[in-house]
Every structure is written in structure tokens, then in C-alpha cells.
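Peer 1: Following are the structures in question.
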Structure P
Amino acid sequence: MSSVRIDFQRINKKVMAVVLGGGRGTRLYPLTKLRSKPAVPLCGRYRLIDIPLSNCINSGLMRIVVLTQFNSHSLNRHIMNAYHFDEFHRGGVTILAAEQTNETGDWFQGTADAVRKHISHIYDPDIQHYLILSGDQLYRMDYRDLLRTHISKNAEITVSALPVGRNSASQFGIMQVNSEGVIQRFVEKPKEDEILNQLTTPPSLFEEFGISAEGKPYLASMGVYVFNADVLIHLLREHLEWIDFGKQLIPGALTQHKVYAHMFDGFWEDIGTVRSYYDVSVAMTYDVPPFEFHDPEQPIYTHRRALPGAKIIRSEIDHAIICSGVRIETARVRHSIIGIRSVIRESAVIDHSIICGADSFEMGDVRHASGIPMGIGPGTVIERAIIDHNARIGRNVVIRGGDNLKDGDHEGFSIREGIIVVHKNAIIPDETKIGKM
């Protein structure tokens with residue numbers, strides 16, 4: 001990679017990060033039934049939105065805008081509670097919701113259209129670069145590396161790219177680049193062998209970035225972009241038919257502008273489906289997880305809560321993440337995440353599951369109309385499942401996911417790719433049996 005010296009203390013003040021948080025997240029339903037995708041809980045105490053916001057803060061980028069649209073209340077509340085910057089600092093996190101104006105009353109039609117509809121709010125003559133980010137990916141990146149590539153190549157648009165193998169290439173937008181890193185072709189989810197053979201990346205380009213990509217000769221777009229400010233504004237205003245960055249705007253810009261690829265070879269996961277959410281969450285309980293939320297140099301931030309430590313009474317815990325405010329009584333927990341304020345009662349078994357926790361403590365002298373207290377009831381068995389916030393699971397309930405279960409939505413729960421998801425605020429009566437018996 002180029003050794004060009006860049007004054008990031010000056011450059012960072014001229015960069016605005018725009019986080020896209022307005023999608024419906026239909027593939028993550030029912031986790032998105034009552035919240036937007038970036039507000040989905042992650043690893044017991046975080047939200048998906050914490051990832052790009054933390055990456056921005058750790059990269060020294062403090063001018064951040066989050067675009068919201070669907071089910072945005074919990075996302076807005078989380079951002080306002082968590083991200084308070086120095087009042088004497090020019091930066092901060094600004095929330096921009098979809099709105100009706102004299103020019104348009106439509107909802108966002110796509111990622112590019114979301115930014116287009118807010119040009120009047122994000123435009124600033126002092127801004128030189130816009131960093132476009134997704135609100136639903138898990139990764140750690142120093143965006144200064146991306147900006148270094150963009151500036152040193154004298155690029156107008158730079159797309160962050162991840163090496164992938166042939167089997168994975170059909171799931172992404174794949175870029176064909178030359179030896180200089182210029183993107184010459186962009187194909188969305190290619191499947192034909194003839195096309196795939198044309199899209200391999202020169203080994204010398206990987207070497208320039210110090211990346212060993214053996215067995216991964218394709219470059220997949222991560223949905224992370226840097227634009228020169230004037231270029232982005234021009235493209236959005238002149239091409240109203242381009243409503244999505246990945247599908248239309250980036251491919252369409254290749255013939256008009258200098259578009260480069262930036263190599264990234266760290267952990268990256270698109271949390272796009274219930275199965276991908278479940279798999280990456282459970283993987284966090286392994287001896288060597290794929291991603292560490294706490295890195296002293298680049299921590300992942302979230303809302304600071306004044307909660308007591310977890311209380312565990314005569315229980316068996318094996319490979320689990322136990323969060324603050326949790327109470328576990330004579331239960332067994334294995335390869336699971338137990339989120340904040342969760343209550344796991346006597347003789348319960350939690351295996352390869354995610355218990356998201358609760359939004360508040362339930363006082364002992366307050367009885368819910370159902371007669372079922374918040375949390376997991378005595379004798380209940382939960383395997384291969386996700387239990388969303390504030391769920392009330394009765395006594396001796398069995399919730400067991402399995403590969404042969406049929407996808408569907410039911411009263412209080414849904415099934416997706418063998419994973420059972422109990423809805424937020426759901427009530428599951430005593431003795432209920434759900435899933436594989």
C-alpha cells in the first residue's frame with residue numbers, strides 16, 4: 001500500500017459518516033417486528049448500530065449522521081442515550097428520519113435514495129468526503145486506512161472489498177479490478193462459471209495491501225464507500241433513477257469516475273438473516289470467538305447502564321456470555337448468551353441459545369396479568385432458539401429448534417431455518433411444546 005503521509009487530524013474534520021439505518025430488515029423478522037435492523041440486540045448488551053458508530057469514533061471521525069425510517073423509536077432512544085460527545089466538540093451523532101417535504105413525500109426507495117432525500121441536511125461546503133456505512137454488519141475497521149487508499153489513489157469513489165472464495169462469490173456484488181486497483185466491472189451475485197472466471201483479482205493487488213488471499217480470488221463489496229463530496233452530490237442529483245448504491249449507483253459510476261477498491265481482510269459478517277444472526281452469536285461463546293467486542297485500542301461502545309453484577313446460584317455454566325443484571329438459579333447454561341436483566345429459574349436448561357434479556361427489572365411484588373413472571377420459568381428447556389426482550393416463558397416449557405422444522409409465523413413465536421424465535425413481549429404458557437420433540 002502507498003506510504004503517503006496524511007494529516008488525519010485535519011482530514012477527519014472534513015469527513016462526514018452517513019450510516020444507513022432505515023431498512024425494514026424483513027429477512028431478520030421477527031427480530032425486526034418492533035425495531036429497525038440496526039437496533040437489533042447483539043451479544044447480550046450491544047446493538048448492531050454500535051458497530052459502525054464505534055468504528056467511526058475509533059477512527060477519529062466525529063461527524064456522524066444516522067438515517068432512520070422503519071420502527072426507529074428504539075434505535076433513536078439507544079443512540080440518544082449512548083452517544084454523548086464533548087459539548088465543545090464540533091462533532092456528534094445526528095439522527096435524520098424520513099420526512100415529507102415540498103419536494104417529496106415518499107419513503108426511502110433504496111440506500112442511495114435515502115441519502116438523496118437528505119442532501120439538504122447533510123450538505124456542508126466544508127465537507128470533502130462522505131463515508132457511507134451500513135448499520136447491520138459486524139466488523140472492526142479503521143476507516144483511516146480506507147481514507148488513505150482513497151486519497152493516495154486520487155480516487156473519486158472507493159469501495160471497501162473483502163476477498164471471498166468461489167463458493168461465496170455468488171452471494172455478493174463482485175468487482176473486477178486491474179493491477180492498480182481500479183474497479184472496471186461490478187457484477188451483482190454472479191453465478192455463471194464463464195463470468196466468474198473473468199472476475200478474479202490479480203495477486204499483485206493483494207500483495208500491495210499485505211493480504212494473503214489464497215483460495216479467495218474474488219473481491220466482494222462490503223457496502224462501505226468513500227465519495228468525494230462533489231461527486232456524491234452530483235450523482236444523486238443527476239441520476240434520480242439510481243436508488244441503490246450497490247445495484248445501480250456504483251456500477252453506473254464506473255464509466256464516469258475513478259472508482260477504486262480498498263482491500264480488507266479482517267472478520268466481517270453481514271447480519272442479514274435470522275440464521276446468520278444466530279450463528280455468529282453462538283460463535284461468540286467459543287473458546288476463540290471470531291470477533292472480540294473489547295479491544296483496548298478499538299473498543300465497541302454502547303449505552304452505559306447502572307446494573308448490578310450477574311448473580312448465579314448453584315448453576316452449571318459452560319461456554320456462556322452472562323451480562324449485567326442477570327439472575328440464574330440452579331440452572332444449566334451451555335454455549336448461550338444471557339442478555340441484560342435475564343432471569344433463568346430453577347432447573348431450566350439453556351443450550352445453544354440467545355436470551356436477549358429485558359428492558360427493565362420486574363419487581364417481585366408486581367404480578368403480570370398472565371401470572372407468568374418475566375424470564376425463563378422453572379424446568380423449561382430451550383435449545384437452538386432466540387428469546388427476544390421481555391418474553392415470559394412459563395413452567396416446564398420445551399422450545400427446541402431443529403433443521404427439519406418448517407418456516408412459519410405463529411402466536412408468540414416464529415421459525416426461520418430451524419431456529420425458533422420467541423417474539424418480543426411474548427407470553428408462552430406453562431407446559432407449551434414448540435419445535436422438535
Structure Q
Amino acid sequence: MQVQHLFFSNDVERQTLHRRITPTAEQRAEQKDRWNDLRDYLIGDLSEKTGLTISSWLQGSYKFGTQIRPVAGEEFDIDLGVYFNWAGSAHDGPHSVTEVKDLVQASLTEYAAEAGDEVLGVIDPPKERCARIRFTGKFHIDVPGYHLDPAADVRSLATETKGWEDSDPKAFYLWFSEQFEDDDHALVRRLIRYFKMWGALNLKQCFPSVVMTVLVVDAFNALSSEEVEGDDLAIKNVATSIADRLREDPEVRNPVNREENLNRLNQTDIDQIVTALQGLVVTAELALSGATEADAAVQWTTVFHHFFPAPAQTANAVNQNAPVPIAFDPRVRVEAMPASGLHTFTNTNRIGPIPKGCSITFSLENAIDLPAGAQVRWIVRNEGEEAELTNDLGHRAEDGYQATENSAYRGTHYMDVIVTSMFGAVLGFRRIPVEISGVPMPPRNPKRPGWTRFRGRR
């Protein structure tokens with residue numbers, strides 16, 4: 001069954017996969033303010049130090065509109081190129097490749113010293129192809145240094161060990177911009193986000209964003225409009241196309257420099273990606289052939305985890321909180337214990353309001369009635385401004401008859417319990433609302449506030 005409305009909606013408030021993997025407007029605004037400020041500082045500082053015209057070009061996923069929410073403690077990534085302008089070859093200019101990298105690193109370090117507590121620091125030593133400065137708000141800005149010959153419109157990237165490297169982010173962006181009509185551009189950007197998030201969640205080593213962009217664009221261009229009718233069907237067919245391509249030839253040529261192979265992964269990593277893509281295709285086929293929205297959602301959850309939303313709740317004769325008629329009606333006892341131990345909150349199939357800082361135990365009361373071979377999965381799905389700004393939208397909890405979590409963000413969040421057969425068919429589903437107040441319950445002998453997260457134990 002196709003469930004396009006669970007992937008994307010024009011209603012920005014609706015919980016969809018695309019909304020949950022995309023930074024909020026507030027996060028993008030904060031990043032924009034910071035890179036604008038950093039750009040102005042670098043241009044002024046480097047111009048003064050070198051006497052050269054310094055320019056910049058925002059590049060990467062922020063520029064392309066394909067940035068995804070970070071997972072597993074990672075950060076939003078922004079790429080801000082800085083260009084040292086002089087006529088002629090990069091090798092014939094007033095600054096060597098090493099001097100360009102050193103100048104960028106020094107300017108970033110000086111900026112960090114003046115910027116205050118919002119800067120977490122500058123990575124030292126710098127990376128192979130860029131310097132990196134980290135900010136509060138869970139994002140960093142990578143700053144590669146380039147030579148630019150303005151008259152010839154030719155760029156070269158300063159690298160740590162490989163000297164000047166042919167690289168043209170502007171040409172790559174123009175190539176991407178000219179590929180599709182506006183409607184297709186929006187879909188392709190979503191597909192790039194989906195595949196980047198899939199890789200982050202399921203692979204130890206995945207392609208960088210630029211490679212994934214080329215793979216998705218090329219695959220999309222080879223498909224008919226009927227084969228990309230709906231985000232879920234498009235994922236299946238794009239994944240099939242990419243897997244077939246990589247199995248036949250792992251090279252990914254730069255579309256604006258055909259001599260460059262963008263794929264720098266070894267064959268072992270490529271083989272693992274191909275195998276994972278084939279698994280994604282199987283998951284998509286199971287989801288698309290599912291009899292109900294719940295069947296489809298459970299399948300997609302296996303690859304997109306807590307980022308994939310559960311179907312909307314509708315009533316039925318078996319379970320008033322289930323999205324579809326089911327064979328097993330999960331009944332869940334919920335117990336929340338504040339750090340103070342002063343009071344225990346209990347309820348069935350819901351809990352709250354409870355304070356922040358509680359340990360919450362979810363227990364399947366009627367486990368004895370489970371069908372033979374049934375499997376029980378628990379998934380935390382956080383919603384709301386606090387969770388989004390912290391980039392903590394949930395996770396998969398323990399499997400089994402019981403799961404334990406902690407409360408953190410005010411508002412209503414959810415623990416979903418999904419019961420499936422050993423073959424993946426949905427046997428039962430329940431969404432358990434967890435309502436959390438904005439104030440923690442103080443301990444008997446407080447030493448410091450007990451702020452914790454609604455997340456799994458590590």
C-alpha cells in the first residue's frame with residue numbers, strides 16, 4: 001500500500017518522514033545568521049591580511065536544500081567556501097596551498113576567540129579539504145579554501161596532502177539546478193534527503209552527500225514519471241537503479257568534470273552498500289504490497305526507524321487506539337518514577353501529566369495472550385519544539401515485553417508498541433501518549449536539577 005501522506009505533506013505541521021528528517025525553520029535561520037556573520041568576518045579579515053579580493057560561495061547540502069537532521073550525536077553540516085582571488089594559475093599566485101589553509105585556520109581561530117560562548121571551538125589540526133568551526137545549536141561550518149581566477153572563472157581547492165585540486169562547487173550547483181522542472185526538483189531533493197538519512201541510520205560507511213546527489217539524480221532521470229509516482233514508489237525504483245549501477249560499475253563520475261571519480265570508497269564498502277540497497281528494495285516491496293497503512297508503516301520503520309511516523313489513529317471494534325483492525329490488542333501498564341521517589345504515577349495505555357526527570361516503564365500486561373511467534377517492538381517518537389531543537393526525535397527502544405525510558409521534553413510524546421508475526425505482518429499496534437509537564441519534581445535532598453531525556457538507556 002502506498003502511504004505518500006506519511007512521507008510528505010504540504011502541511012508543514014503534519015508529522016511526516018520528510019518533516020521529521022528536515023531542520024526546522026528556526027534551526028535554518030540560526031545557521032543562516034551564523035554563516036552570514038562568519039562569512040563577513042572571514043572576507044574582511046583575510047582581505048586585510050593578504051591584500052587580495054576575497055569572495056565566498058555557500059555550497060553543500062544547505063545550499064542544495066538537502067540538509068538532514070543529524071543522528072547518533074552528530075551535527076548539522078554547513079559548507080562555506082572562501083576564495084582567494086588572483087589572476088592565472090593557483091601555482092603562480094602569492095600564496096601556496098599550505099599558506100591558504102593556514103590563513104583560513106588562523107582566521108577561524110581568531111573569530112572563535114571573539115565570538116563568545118556560542119562557538120564550541122575550531123578543529124585542530126584542520127581536515128584534509130577544509131577547516132571546521134563548531135557552534136552551539138548542534139551544527140558546524142566547514143570552510144574550504146580555494147584559489148579563484150575571476151577572469152577565467154576557474155577554481156582550485158587547497159588540500160592538506162594533495163596540493164591544489166580541481167574543484168568547482170559553483171558548476172556542480174548549476175548542473176543540479178538545470179536538471180529538472182520545479183516540481184521534480186522538490187521530489188528529487190526529498191529523495192536525496194531520504195537516501196542520506198537511510199545511509200546514516202543503516203550503514204557504517206556511506207557515500208558523502210555529493211556522491212549520493214549524483215546517484216539519485218542519475219537514477220531519477222532514467223525513470224519514467226509512473227515509476228516515481230509517490231515518494232515511496234520512487235524510493236524503491238531509485239534504490240533499484242542505484243544498486244544495479246554500482247554492481248555493474250562503482251565509478252561515479254563528476255558531472256562537471258568527467259575525469260574525476262567522486263566515489264572514493266573501497267570495494268568492500270561499496271559491496272555492503274549494494275547489499276543494503278537491495279534490502280531497502282525488499283522492504284519497499286513489502287510496504288507497497290502491504291494490506292494496510294500499518295503494514296506499510298511497520299516496514300518503512302525498519303529502515304527509517306523513529307523518523308518514520310505512525311499512521312493516524314482511527315477507531316475500530318478491537319482497539320480504539322489502533323490504526324486498523326488487528327488480531328492482538330496490546331494493553332500496556334505505564335509506571336513513571338520521579339528521581340525524588342516521592343510519588344509513582346501509574347496508568348494503562350497512557351501516562352501523564354508527569355514531571356521531567358522520571359524513569360518510565362512500559363509493560364505489556366497481556367503478553368500471555370500473544371499469538372505464537374509474535375514479536376514485540378517499542379519505538380519512542382518525540383514531537384515538539386524542545387525535541388526538535390535538541391535533535392532528539394526518538395529512537396527504537398528495547399524489544400520484548402517491557403521497555404524503560406526517561407522523560408525530558410514538555411508536551412505530549414509517544415511510545416508505540418508494534419506486535420508483528422515472524423514474517424513482519426502487523427498483529428497489533430498501540431500508541432501510548434506520554435504527557436510531560438515543563439517542571440521536574442525536585443528530589444528530597446537536591447544537589448542539582450535532575451534534567452534528563454526521554455530516550456533509551458545507553
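Peer 1: Given structures P, Q, which gives the highest value for FRET efficiency 1/(1 + (r/R0)^6) of positions 77 and 157 (r between Cβ atoms, R0 = 41 Å, to 0.05)?
Peer 2: Q
Peer 1: Who wins on Cα Rg over 2.2 N^0.38 Å, for residues 301-356 alone among P, Q, i.e. which is largest?
Peer 2: Going through P, Q one by one, Cα Rg over 2.2 N^0.38 Å, for residues 301-356 alone peaks for structure Q.
Peer 1: Here's a follow-up. Identify the structure, out of P, Q, from whose coordinates helix-only ellipticity at 222 nm (-39500 (n - 2.57) for each DSSP H run of 4 or more, over all residues; to 500) was calculated to give -11000.
Peer 2: Computed on structure Q.
Peer 1: Something else about it: By the measure Kirkwood radius over Cα pairs in Å, tell me the structure among P, Q with the highest figure.
Peer 2: Evaluating Kirkwood radius over Cα pairs in Å on every structure, the highest lands on Q.
Bear in mind these aren't lab numbers, they're just calculated from the coordinates by the rules spelled out. Everything numeric here is computed off the predicted structure, so don't read it as measured data. Cβ atoms are built from the backbone, for glycine too; each structure is taken alone.
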